[in-house]
Every structure is written in C-alpha cells, then in structure tokens.
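Take a look at the structures below.
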Structure I
C-alpha cells in the first residue's frame, strides 16, 4: 500500500532533544505527527480511544484554519468529540472513499499486526480501516510488544443471541473468555453486540486465529488486525518513531 507522504517535511518537529516518559505525552506527540499525513480535502477515518482524542484535537486546528475535510467516525464517542471540535462527519451508510484512517491500538507486534477493541469499537474500526487507502496507527511505546497476547485479552464481538454457546465454542479452541461488563450489565457496542474478552498467552499466528475465530457461529468479528497497517507512528521517551512494513524505522 503506497503511503501518502507529508507534502511538507518541516511540519514534523524534531523532539529528539527531549524525553517523554509519560505515556499520555507519547500518545500526543504520535497523534500530532499523524496530522502531517492528512491533507486539505481528505476524507479521514476517525478511530476511537485516548490517542485518537489527541489526533482530533490537533485536527481541530486545521479545521479552524479553513481545511475542508470530512470524517468517518468509528464510534459515538468519537462522533461526539468530532462535532464538539467542528469536524464534519459523513453519514454511517454513505459509500465512503476514505483517503486515510487514523486509529490507535492496544498492542502492535514487530510485524505490524494489532490487537484492537479495548474501547469496544473494533467492528467499526475494522470496517473503516478496510475502506481506507491508508491505515495509520498511532500509539505510545508501551503498546509495542514482541508478541500479541497476555496481558491484553483479545476482544471478540458476538451477537447477544446464544452468546454462552459462542463462548463455549471458543473455549473448545482452548481459550477462556469473559463477557465484558459495564456498571453490572453486559457491555453493548454501538452496533448492539456483546464482547467476549478472550485470554490468550501468546498469539504466534494472528492471521490463522483471526480467520478461525470468525468462522464460529455468533462471532461478528474479532480484534486482530492482520496485514492492514500502512504506517506505525510510535511516541517514545525519545520522540516519535515512524515505520511501515516496507521501510526501516525513522525518528523525527
């Protein structure tokens, strides 16, 4: 997938002379760096989560400067924040042509595979990522792991009907799952589904597991994003590191 490189390299400020130990600051500098890959007139896929909040805040300044961009939101929480920031959104049922999608991740491995869904928006996030010409992942350094899995459970989105049976079928694969709850009730996604958080020590073959889980009746999709990442922008204690499946990491 060809990357839409920044048209002005000086829009990315070097931070290598400082240290950024706080994870939230790392998220912020990664999010700010991602803005350089967005251009006036783009349709942008807007992910969900704490790192994306920083991206939306930075994008707000471009809208104030007169940029004519439109967003495709992956959750109601993101929609609310985008509207607050004056970022116009396309309707959910429109046939979008998305130039670039920007999203966070719960884990990313050295092969750029992801676990997503900690915020409960994995289905819409995967739809938007698949519709985008580029999928850019922004994260703090703690999200980069040698192998996907423990301590992060793998979220699996399931329909409410017969969910205990679906959980039983997942258990037959050798994995224990727990129904995600909030305020004493089953957590409900924006699409009206439940989420099973599946405990897996290590995921050595994410592609195989993603396909296997999605063949189970009742499973809508799961939080493994395999072969979708165009670019990884990582906030680290020493600045921003940018890498892709086809290039070596670089620092800005």
Structure II
C-alpha cells in the first residue's frame, strides 16, 4: 500500500490555510479542488457552533477559483437555540476577495429511544477493486486530488462514462489536527461530477458551482463511498446527485449544480 498523502492543508501562524498537493484540483495547477475547501468551511462552522450540535447541512456557493497559495475562512452564528444553530461561512483570498460562501445547519442530538428507519446496506468495501480516480489525472501533470487519493470501485463499475459507485479514502484536513467525521466526508461529497461524467474532461468541462451536503448520521472514519449520477443538458446546465455511505450504511446525500462547457 502506498503511504498516505499529506493532509489537504497546513495552517500558518497567521491563520492562513495553504494547500498541499492533495488539495490541488484537476482543472488548474494553481487552484484547489472544492471538496477540501468544503471541509475547511465545515471546520469553521463546527468550531463556531461547538461539538454539542451536529452539522447536518452545508450549502456552499463557489464564486471564484480558490488558490492553493493562501486563503482565510471565517464563520459567524446567525441563529443559536437549544435545538439548532445556523452559521454563515465566508472564504477569502489574501487580497480579501470573496471566493466562496456557505450556510450551515446544526442540530442537537438527544436520546429518544429506538425508532424505525429503513435499512440501506452500504456497498461492500471488501468486494471493491482498486483503480484510478474516475475523472483521470486532470488537465495538468502536477500531483493533485485525483492522482494521490486511494480509490476503489464497487463491482460492476468501470472507468467509463455514466453512473458509478466508488470508495475513497481521504487524508486529514489540516496538518496537526484531528479531522471530524463530517469534515472527513466533505471531499468525497464534492466528487459526484468527477465520479459520474458523461464525456471525458478532454471533450467537455463539467465544473460545479455549488455543493449541498446533507448529513443524517455522523460518518464512521476511514473509507467512504459515493453512489453518483450526473444529468447533463444542451443548455449547458447539469446536476450531479450522490448518496454517501460509510462501511455501515448511508450517512447522507450530496447535490451539485454543474456548468458544462465544450473543451477547447
């Protein structure tokens, strides 16, 4: 087994986050994959609210490319009661340009006793086959998210176009820190468009402009799976939707709005 990649980010003494190789996206050597960025925004919201409430929803708007060289993240509480909390999170570059913004919802957890719920089995990790990340290496040759992370394919799925179910194991989010369960699945949540695509990236670009992650159970650490499908239209607009799993069962869903553009 290859050694684990470095964490996605390191944090400088002044609070600025700098991307390591695994945070680099497939489209540009200078910009981050939005999944690790979503993890930073979840982290800021969780620190703001505290551990007594679970982050159950993160909706992130990606307004501009996020540079590897340095970003700042800030969160503020917009509502806090005994049962819920809500935050607004912003991400700026070093010139104070707004790059991404998010809102989050956090719910108090309490013991209400056994309740009925459908049992949805997770794909079996032990039956999955190692392989390259579904999108391939990207449009540059530098080490990046797709090249460095461990990927396994559920039985019956190849590397071609269409719906897929893959497993992904991600590194820690920030050097020297423990990554929370919700933070650990953010990178995979933003991969739906890269898992299920309908043309090669050399033929069509399919970047997402947002991400809505909905979590109903804190994921178990380790390997996580995404069962993804992407819908593309001749208007240049699409959507990717994914069901997310840990090795126990379902933990949530992820939705992305896609901007489609023919590759030049």
Structure III
C-alpha cells in the first residue's frame, strides 16, 4: 500500500518552523517510515507530483504571487496545516501592517519599482481553508510530531489551548510578575514552549500567540497598574504574533488612546 504523501511549503518566513521537522532526529526516522516526503525543498530536490495527503505551510502571505500560490497548494492537498507564527498570525513581518509598505520599499531598495508586495502580511487562513493551525515562533517539534501522527491516524491533535501560566505552575516557577514585577504575556499566551522565558526570570513574549479566549484588555490593565505606559503596552503586544486578533485589538485600542492625546 502506498504511503501518505507529505508536502512542505515555505512563504515569507525564516525557515525555522519547517526545519523543526528535520530537528525531530530519531523520531524523523519513524516519520519517514510512515509517510512519503513528496515535496520538501529543505530536505530533498526530488518533487513528486500532487495530489498530497498532508501539507505543512510555513510563512505569511506578503505578495500577489504568494496569494496565487497558496490557492494552488490548497487545491493540491487533502489536509493543510499551517505551522508557526508567520503562517498563523502574519509573523513579525506583520508589524509593517501599521505602516505604509511603500515607505519601507523606498528606504531599503535602490529600485523599489521592482518590488511587488501586498500592503499587509497576513496569515494563510485569510486566503484558504486551513485544517489546523500549529502556533509558535518557532513551533515545538514535539507538537509537530503530535499533529502529524494525529492526522495520519484520523484524529484531532492533542495540543493544549491553556496559557503559559499552567506550564509555569507545572514546573514550579514563581510568577515573574508577582515575585519581581516583570511584565509577562504568559496569562494570555498559549502554552507550548514549556514556559521557557519565565523559567529564566524573564517575562513571556507571546511566541505561541493568544490562548483560547485570551483577555488581553485585562492583562493590559494590569500592566498599566504596574506602571507601564500605553506605548510600552502596545510594544509588548506587537511582537511575533502582533496581527493575531486578541493582541491586535488591544494594541490598537491602546494606540488610539495615545493618538487622541494626553495618554502615555
């Protein structure tokens, strides 16, 4: 019986999330034994023709060519899984969405007239149906393995939707906000990193995006009580997942307070 065909595609991104598949090391041998890697330019020059059973997509849509290509990829696969902050929330490059991209092009490129870019960097789901979104910057290779196995077995992946705070409690970490007043996005960020930053007495940067039903307004209010200005709150929410709805809405609200005058 033929093995299921796996494809991996890259859009605007740093390659880190798709390389998590190769970082599986010993587990990669097991994966290679149950799927046929049919299209993965980081791993092999051999490309087998579609259709594909499962496709992983890393990166955000930033050009008209990207927009056309993701629609073709969607047509060629049964299951489409987006991996990483770029593919699920527009990535760090979505910071340009609050500015005029032409200004950047004119500043960076000697001949900006040759640059064909969309005004916004957006997640894959803005253009096509996505069967599952795997968060992270970068993603957890163990979560990636769970997602692949789940779809091969025909079940829903067992990926946590609770906050990083639960991971901190599990590891016995003292809360960095309570213990020494460090701003932390952990209360509104989805688990997956193992509470990496708080384990080293740093606040969470929100690498895995907003948790389920994230209350960003409440946390921003707490940041304000801690003494952060509205600009500092905006900057804290505009990181790797700045364009994710929960983070974006509160950062926009705080920026509006700055613009109407008086508020820091």
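Taken together, the values in this text are just the output of simple stated rules run on the coordinates, not laboratory data. Given the structure is predicted, the values throughout are model-derived calculations rather than measurements.
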Exercise. Who wins on relative contact order in percent (Cα under 8 Å, 6 or more apart) among I, II, III, i.e. which is largest?
Worked result: I
For this session: Work out the source of -7500 here, i.e. which of I, II, III gives that when helix-only ellipticity at 222 nm (-39500 (n - 2.57) for each DSSP H run of 4 or more, over all residues; to 500) is computed.
Result: I
